[in-house]
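Structures follow.
A short reminder: the numbers here are calculations on the coordinates, not readings from a lab. For clarity, every value in this text was computed on a predicted model and none was experimentally measured. Cβ atoms are built from the backbone, for glycine too; each structure is taken alone.
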Structure I
Amino acid sequence: MQKRFSGVVVPMVTPLKEDLTVDIDAVSMLVKLFEKNNIHPLVLGTTGESTSISELESLRLLQAAVEAKGKSQHVYAGLVGNQVEDVIQRGNRYIELGADCVVATLPSYYSLSPKQMALFYKTLADKISGPVMMYNIKATTQMSIPLDVIDELSEHPNIWGLKDSERDEKRLETCINTFKNNENFSFFCGWGAQGVNSLKLGADGIVPSTGNYVPEMYNKIYQAAIEKDWDSCFKWQKVTDRVALEYQKDKTLGESLAHLKLLMSKKDLCAKTMMPPLTEVE
């Protein structure tokens, strides 16, 4: 079953110029490179330094991505913030500019109860005029959306899926088994090392940051998965795992993003400039 939202979605880095404005030409180039490899961009996600990008630059970035996208591509837009009304307003602005779906992370300053988490997503889904997805990333929010809350929210007509980056194999398998036959709710695995395994279990898609650097490898993974050629899939999984180690091993999340941009700069895909408070690799 091919769902509305599926496939390889790469959390795109935000290309920056030295003056810290978005490099529109680089955005266009990356989106077109992704299209060539059957990949959808997620802009303003964790890999895109979303919490540090101003509203003005966020809108410029999204508009550039939408203008560059191909007919078969979806543009996903990340929503991060602690002021709920602001998050709603930006979500609607992104939809107006042409985003196909917004992907919202929990507000992260206060620890939220399951009831508060559910209310947050219901409020977004009721007030944003386009598809909403949930983003569970315990590494940054220090919270995990409970499975019963996800199950409840999956019934909302404007909540279309979940991107889950939590490192929990049992949770991963449970989510996939729960939602793989729900045609209106997609599950995306954001745990790079479990990408192929999640597809074999029935995940609708994967969200690998390493796809910024080697998009062609993830194209091969997904095409092999469609053909159920799992031997080829796991071969490429091992290769991409080694690539990921080049910029992730023994580094904080922020440091790994800077090293990812450094690798990409060597391919002339973007500059290595980072948005403060993160710093580029010298």
Structure II
Amino acid sequence: MADTILKTEDVMIKFGGLTAVSGFTIEVERGSITSLIGPNGAGKTTCFNIITGFYKPTSGRVIFDGEDITPLEPHIVCKTGIARTFQNIRLFTGGTVLQNVMTACWVRQKAPWWSAPLCLPIFRREEREIRERSMELLEAVGLDKLAGEIATGLPYGAQRRLEIARALATGPKLLLLDEPAAGMNPQESQELMDFIRSIRDRFKVTILMIEHDMKVVMGVSEWIRVLDYGQLIAEGTPAEIRANPKVIEAYLGKEAVAGGEGIRVPDPEGNLETTPDGEAEEK
């Protein structure tokens, strides 16, 4: 039986009269790399916001590592072991690369808050340990030589890696990545796949990812779940997902499935492949 680290049970959320997510039920296996995909507006980021405590569901539960975290505030959710990045990069403006990571480390702070203004030995020791830990994380993402640079002045791809390093600084068991390949060129996307695998293995974290770049999704995911109009419509391996008629319909419409004009679906490399008879074709 799989070791489940995250489970959502029939989660629904409404904004006024609009149901944004309905019946969202998943189980994420510990140590896996799982992707959550779907058309724009399908409710993917909303699900991330529910899991991390930014939104409270209208009904349903979020279970993390055996604990019901549904009512917890985001900073408490973070302390339980869930960290995330954002679709739009949110670095601390004006802070250096090192300061961005060090700030995140303080979620595991042991020294009492009042030890800082008094500059007590316990605070100085912990600050030194945090600095060393932060430099190790920057080395892991290839940014240690840029520690003193202003974070928002980094190239886009480097800012993405810094945001991931900052998330890792909180000591997570589960890392949520919201469109990590957004804005990247093909070479950067290829490097990202290797990077995601490396941080999973090095830091022993489970990864749940939202991504639109199908080459990245198909190349790195071990399991994929598909949302459409706030509902989970399919789940399976990359090969199963790319051949699933419901997924094809969600992305391309019913006409693509029924019209017989051919379906464009991502092959194992993430490219789009057209078949003449409307059937998804294994390469």
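Here are some notes:
- Structure from which 30, 21, 17 was derived, Cα extents along the principal axes in Å, for residues 8-71 alone, options I, II: I
- Origin of the value 4.0, where distance in nm of label points 7 Å out along Cα→Cβ at positions 128 and 192 was derived from one of I, II: II
- In this comparison of I, II, the computed figure 25, 23, 18 for semi-axes √(5λ) of the Cα gyration tensor in Å is attributed to I.
- Entry that produces -10500 once helix-only ellipticity at 222 nm (-39500 (n - 2.57) for each DSSP H run of 4 or more, over all residues; to 500) is calculated, selected from I, II: II
- Ranking I, II by distance in nm of label points 7 Å out along Cα→Cβ at positions 32 and 224, the structure that comes out highest: I
- Among candidates I, II, the computation of FRET efficiency 1/(1 + (r/R0)^6) of positions 24 and 96 (r between Cβ atoms, R0 = 30 Å, to 0.05) that gave 0.95 used structure I.
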